[in-house]
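Participant: Before anything else, here is the set of structures, which you'll find just below.
Every number in this text was worked out from the coordinates using simple rules, so none of it is lab data. Quantities reported herein were computed from a predicted structural model and do not represent experimental measurements.
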Structure I
Amino acid sequence: MNNEDFYLFDYILAMDRANMAELRRLCSPEHQYKLQLFLKFSQKYIENEVPDPYYGGAQGFEHVLNLVEDASAGLLQDILIKKPA
């Protein structure tokens, strides 16, 4: 990620709090509002961070896939709501 990305993109998403902390460190104050945890967009799950699937075996990968698919649908919905007419 380079500094131009913070200017160019409307959404800068982190998978976990460690990634979010690094993004906050790199991002100028004027673009901090674009930083969000990806799972904020999840509608079915209460987790805040995408876990590392390697520690959960096959079920871990399935769970991460479910989280990402759900959050992706929520993100798309958010984009469509905010899209200018």
Structure II
Amino acid sequence: MRISFFFSKYDKSNASERMEIDFLIAKSKLGSRKNISPIEVKSSKNYTTVSLDKFRRKYRPYVDTPYVLHAGDLSVTSEVTYLPLYMTPLL
């Protein structure tokens, strides 16, 4: 079982600290420090992952697999897994 959350951080004076993550999925069994998977949902084909990148850098010791749900094809890089929207139930 996994628990999901929404994450938002707003810092008026420091733009590098501003970020919004659509979903955070935490493993219910904490076996290691890397137990959080941030998920960004993108509706168009042209998008950026600025918040996801900031989150990954800031919370690197806790991040397991970052995901981007998008309208494109499945793609796996060394840092992020890009899933087509129809694969959402598989998370």
Structure III
Amino acid sequence: MSNCGYMVSNLARGKGLATTMCEHSQSIARELGYQAMQFNFVAASNSGAVRLWEKLGFEKVGCLPKAFNHPNQGFVDAYVMYKWLGEID
């Protein structure tokens, strides 16, 4: 299983960078023989990221209660998100 994580600056958000990085990572992971990909830590307060990862086929498979200390919201949950990439031909 491969692991992924990305950060996009506020100035670069909404331009498709995270989508491009994630799709590229999935392609490379498949080429390298990985059959799954996982985000170990997605802050629940980052609704844009959660929505995007779900759009790209990732599912929430775990929740880490109050794992992230958000500067404005205080402690929020973090998700573990997973995607099966498929069998290798």
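Participant: Here helix-only ellipticity at 222 nm (-39500 (n - 2.57) for each DSSP H run of 4 or more, over all residues; to 500) was calculated and came to -16000; which of the structures I, II, III was it taken from? List each step's numbers first, then the result.
Facilitator: Values: I: -16000; II: -3000; III: -8500.
Structure I accounts for this read-out.
Participant: If you don't mind, another one. Can you rank I, II, III by relative contact order in percent (Cα under 8 Å, 6 or more apart) and just name the one with the largest value?
Facilitator: By relative contact order in percent (Cα under 8 Å, 6 or more apart), the leading structure of I, II, III is III.
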